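What follows is a set of structures to go through.
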Structure I
């Protein structure tokens, strides 16, 4: 089991997630105090979680599978101010 402080985790998140994928558990510290743990999901664990979220009405499963062409589409570039305005609008903060 490895330990890491928040700043290091933020800087190298991908590397730590790779370790979790390989079965490693990571303890996260805030000023040397353990505050959280990242653990790999056991195979199939996510299915039960997904079903619970669907049952609670918090998740709606996809109706169709995305085609490979979707993943090759260019990423839209939207100004941050426009995104922030859309989020505020969606939250009712008009």
Structure II
């Protein structure tokens, strides 16, 4: 079960439910892939690839590739996915402030 107070939420993608969470390792991977430090994340354009990379980094512990993560998202759940990502970041930043 995911715990919002620990900076994680459950996310249902397809037939499976995953834990969306960001660890130091996944955040470092995110910085590498996006080419910006985490502190500048709010300054970059949120295109489709960026959202896919954000989701992938939060699911990296699930053993999914970025392409596999992308196959789990479509127009029907795109807004839901964005909301889940936002909830994790909000919980994480609130916890650390």
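What follows is calculated from the coordinates using simple rules that are stated; it is not laboratory data. Predicted model only: the values in this text are computed from it and were never measured. Cβ atoms are built from the backbone, for glycine too; each structure is taken alone.
If Cα Rg over 2.2 N^0.38 Å is calculated from each of I, II, which structure is the one that comes out at 1.52? Source structure: I. Looking across I, II, the calculation of helix-only ellipticity at 222 nm (-39500 (n - 2.57) for each DSSP H run of 4 or more, over all residues; to 500) that yields -15000 traces back to II. For the set I, II, ranking by mean count of other Cβ atoms within 10 Å over residues 8-15 places II highest.
For relative contact order in percent (Cα under 8 Å, 6 or more apart), the calculated result is 17, so let me know which of I, II that is. It was calculated from structure I. Taking 1.00 as the value of FRET efficiency 1/(1 + (r/R0)^6) of positions 32 and 56 (r between Cβ atoms, R0 = 25 Å, to 0.05) derived from one of the structures shown (I, II), identify that structure. Derived from II, not from the others.
When Kirkwood radius over Cα pairs in Å, for residues 16-63 alone is computed for each of I, II, the one that comes out at 11.0 is II.
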